[in-house]
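Following are the structures in question.
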Structure P
Amino acid sequence: MAFIDLARNRYSERRFSQTPIEPEKIDLILEAGRVAPTARNRQPQRILVVQSPEGLEKIDRCTDCRFGAPAVLVLAYDMTVASRHPDVVDFGVVDTSIVATHMMLQASELGVHSCWVGLIDPSELRRQFSVPSDFRIIGVMPLGYPSERSHPTSLHARRHDASELFFRESYGR
């Protein structure tokens, strides 16, 4: 599948089946995150893979948005490693977002669906999974195969016209 088709067809899954994800697919998804670009190649991402029934119960204590997924990635970065520019941005957030996007698209290519979830309790995630204090938690990403009831929402199809989003040479209208 061409990349643009992959990007157009991917949507945030909210109805997962209980079918486990094959270990080799998890490995490819993680590899896509490993090779993703990061600021100054610092590679601050620290991704926790949660698949055990006990671990998924812990995830459910931290978010209502697992959607029945058989695997969840906890997306975090090491604040002591991430590049920073005091006047611009904390690149740990940017880097982790790039890594997560690479993993979501790799998953999609493999037929594994995903959803970026920011509605989390970071303090509870930190407590449940012993996340080090110098790791900043950004979100979680449920992963799995779609259920029989799965379908993109009407929000997926609603995209702004390119003229509203992209400008050439200036932001002047």
Structure Q
Amino acid sequence: MASGNPSVHPDGLDPDTFDRPIFTTTIRPHQSLSRTGFRVVMGGLCLVSLVVSVWAWRMGFWPIAGFFGLDMLGIYLALKTSVKRGASFEEVMISQIEILLARVSHRGERREWRFNPLWTKLESIDDDEYGLQRLTLVSRRQEVAVARDAGPEERARVADGLSRALADIKKGR
């Protein structure tokens, strides 16, 4: 029989805490270059390109200067695209009633997946040499990769946190 206090649930559960997050994290892509690093790399490459282009021009191989210019343009565009894509992120939130995975692109486009934590398991592909390569949330027939753009170390930290949170929910804590 329940106690005389009307605000206490008969089973000792607090319904107001069901949707309160047990685990949250924001995952950003692994970036090898900071803004300063980008400037240093581009400056160094421009300097090398300029020196070799001037030398080739003076030796009579003037088309080489144009090809170096095209190479520099290609490298600049590739690195700039990489830096822009670094603005994307993933958010993972686990509560007792739901797992929410939201992926936000560098353009601000948001895509969400929702899972029941009791029916969801975490699968991983681990490599002895390279670390955790793939982390996937699996529920019924739906699979979604988590921390897909993160480095192996960050992916392992996320896997540890997700595993603990899912285990706590399944134990009824």
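General remarks:
- Among candidates P, Q, the computation of FRET efficiency 1/(1 + (r/R0)^6) of positions 38 and 142 (r between Cβ atoms, R0 = 25 Å, to 0.05) that gave 0.10 used structure Q.
- Parent structure of the calculated result 13.7, 41, given that Rg and Dmax of the Cα atoms in Å, for residues 62-117 alone is the read-out and P, Q the choices: P
- When relative contact order in percent (Cα under 8 Å, 6 or more apart) is computed for each of P, Q, the largest belongs to: P
- Comparison of P, Q - label where FRET efficiency 1/(1 + (r/R0)^6) of positions 54 and 150 (r between Cβ atoms, R0 = 41 Å, to 0.05) is highest: P
- At a computed 2.3 (distance in nm of label points 7 Å out along Cα→Cβ at positions 46 and 110), which of P, Q: P
- For the structures shown (P, Q), volume of the Cα convex hull per residue in Å³ is largest in Q.
- Structure responsible for 11.5, with Kirkwood radius over Cα pairs in Å, for residues 30-77 alone calculated and labels P, Q on offer: Q
- Structures P, Q were shown, and helix-only ellipticity at 222 nm (-39500 (n - 2.57) for each DSSP H run of 4 or more, over all residues; to 500) at -10500 was computed from P.
No lab work stands behind these numbers, since they all come straight from the coordinates. A quick note: this is a predicted structure, and the numbers were derived from the prediction, not measured. Cβ atoms are built from the backbone, for glycine too; each structure is taken alone.
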